[in-house]
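J.: The following blocks contain the structures, represented as structure tokens.
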Structure P
Amino acid sequence: MLTIEWSATEGWQAPLIKPFGNMSLHPACSSLHYGVQLFEGLKAYRGDDNRLRLFRPMLNMNRMSKSARRACLPPSLGVKKPGHALLYVILCQAGSYFNNEAEALSLWADPKYTRAWEGGTGDCKMGGNYGCSLLAQYEAVDYGCQQVLWLYGEDHQITEAGTMNIFLHWINEIGEEELATPPLDGIILPGVTRQSILELTRKWDEFQVTERYLTMSQLCSALKQQRVREMFGSGTACMICPIGHIVYQGENLHIPCQDKNTQLTSRIAKELTDIQYGRIHSDWTFLV
């Protein structure tokens, strides 16, 4: 097999021809050629008692099973159905990225790129969902933003932020305090943190908690009328990530943040981490 390595610092290296018979991943496998691949990610948290806990792992397993069904794994793509599939488990050290002092995230919103579409695989953790998003990510950086706010449809529905689910805390059109996130309609990834936030805040029963469509026109109107309190993204890696700015149609939209001691993002993040690290007993965690 001809192999040529590339690095950002040195560019392309000298070509090499070497056997691939001992490689665990065959270079002709369908995961490389057709993107028949999926993945999951979950964390083990070392608590204050020095014990390790997994956070809602069966939600990850259920989502992985759904992704596998969508990808026809074990694979069946190609002129001959493969007889084998390979599952990798990679262990690495990771922490929570939430930080009350961190600068809020800036997002670039442009409908010319679409993360997912009706009838596609946006609700699964397929490898192809992420590779096709890289060009938009680079363009977001060119506009001075850190991530992409993915829009969908002619009405510019708000779907996800980067690889995160997104939440809007606001006073809605009928004057109610509401925490809203887009519904699971096949375009949105069913995030474990997303589901946990919905269940936690509904248990508080202090404001409306809804899954409904949100558009950029609704957001822009709410900002002009000073009805927006916060926006934030959620995910396994980032936990909770406040959003501070959105670049949309040539405008820099400033998203307000409440005092750090009272903002909803801090409250949600604290309760979730207290559960994950064992400071609060919960059936959402499993000792390992």
Structure Q
Amino acid sequence: MECRVLSIQSHVVRGYVGNKSASFPLQVLGFEVDSINSVQFSNHTGYSHWKGQVLTADELHVLYEGIKLNNVHHYDYVLTVCDPVLGDHGSMYVPENLHPVYKNKVVPVADIITPNQFEAELLTGKNISTEKDAVEVMDLLHKMGPDTVVITSSDLPSRLGDRFLVSLGSQRTLMPDGTKSTQRVRMEIPKVDAVFVGTGDLFAAMLLAWTHHYPNDLKTACEKTFSVMHHVIKRTISYAHDLAGPGRKPSPPQLELRMVQSKADIEDPAIVMEATVLNL
């Protein structure tokens, strides 16, 4: 059965970020994707220069109204990278007055959210110092609405050493008898000494896709999602270093995600990132 996604994100002419980072991998996995570009730039803002336009709320509404008038506005999923993008490492990316909008308007209507630790703490008002804290924060986020929560990165110590970071996920499932079951997982993710743009958009798209295919199996959905990320990033780094040459730091153009070249890995990723189910 056809599955259709409306993806409302930024767009760049050159490179992979926003809709360009999300649409291709979703299409590879069999989803029909309609895209609304909230921003149209020449390239992402990691470059020295960029040009383009930011659509207003009214302009976005007009585009959606056009779809609605033709009665083709029925979607299985809406993908936005209000994932929520609030900030990281103690600093906010957005004005503080948007915080209650995310907390009270966006998160309650979301099925899946992928905050980092800072964003999860900001939304719940609770700090994460231990794995137990992280579980409690994810439970608080469930109570706000989303059935699937993945804290994409945290400051928790990894069992594999300081070259890894910890990601945690929680999925709440409604059972046939009306009770709710929760599966929680932990993953140890290798750190990468490079800055990429578009990985968050790719991650959100892949988590949507693999959660669709494994709706009650967060462990498998996360393993597939993080493994896709690993393969794409590894290929991108290798290509960037080859272009830059020995001892030279790759430039933003050289670090554009190797998305098309990773088609086979997106379709059927070798599982190189394994999740541990938490029995709490």
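J.: Given a value of 6, 27, 37, 24, 6, 0, 0 for P(r) over Cα pairs in 10 Å bins from 0, in percent, point me to the structure among P, Q it was derived from.
T.: Values: P: 6, 24, 31, 24, 12, 4, 0; Q: 6, 27, 37, 24, 6, 0, 0.
Only one of P, Q returns 6, 27, 37, 24, 6, 0, 0 for P(r) over Cα pairs in 10 Å bins from 0, in percent, namely Q.
J.: Out of P, Q, which one gives -10500 for helix-only ellipticity at 222 nm (-39500 (n - 2.57) for each DSSP H run of 4 or more, over all residues; to 500) as computed from the coordinates? Intermediate results must be reported in sequence, preceding the final value.
T.: Details: P: -6500; Q: -10500.
The read-out was computed on structure Q.
J.: Given a value of 14.0 for mean count of other Cβ atoms within 10 Å over residues 138-145, calculated from one of P, Q, which structure does it belong to? Numbers along the way, then the final one.
T.: Numbers: P: 14.0; Q: 17.2.
The read-out comes from structure P.
J.: As an exercise: relative contact order in percent (Cα under 8 Å, 6 or more apart), calculated from one structure in P, Q, equals 20. Which structure is it?
T.: Working: P: 20; Q: 17.
The correct label is P.
J.: If you work out volume of the Cα convex hull per residue in Å³, for residues 50-185 alone for P, Q, which one comes out largest?
T.: Values: P: 204; Q: 171.
Largest value of volume of the Cα convex hull per residue in Å³, for residues 50-185 alone: P.
J.: From which structure (P, Q) was distance in nm of label points 7 Å out along Cα→Cβ at positions 162 and 234 calculated, if the value obtained is 1.7? Mind dumping the intermediate values first?
T.: Numbers: P: 1.7; Q: 2.5.
Considering all the candidates, the number was obtained from P.
J.: Ok, one more. I have 3.0 for distance in nm of label points 7 Å out along Cα→Cβ at positions 10 and 170, calculated from one of the structures P, Q. Which structure is it?
T.: Values: P: 5.1; Q: 3.0.
Computing distance in nm of label points 7 Å out along Cα→Cβ at positions 10 and 170 on every structure in P, Q gives 3.0 only for Q.
J.: Hey, another quick one. A value of 8.3 was derived for mean projected area of the Cα convex hull in nm², for residues 2-105 alone; which structure in P, Q was it taken from? Don't jump to the answer; show the numbers that get you there.
T.: Values: P: 12.0; Q: 8.3.
Label of the source structure: Q.
Laboratory data are not the source of any read-out in this text; all were calculated from the coordinates shown. Nothing here was measured: the structure is a model prediction, and the numbers come from that model. Cβ atoms are built from the backbone, for glycine too; each structure is taken alone.
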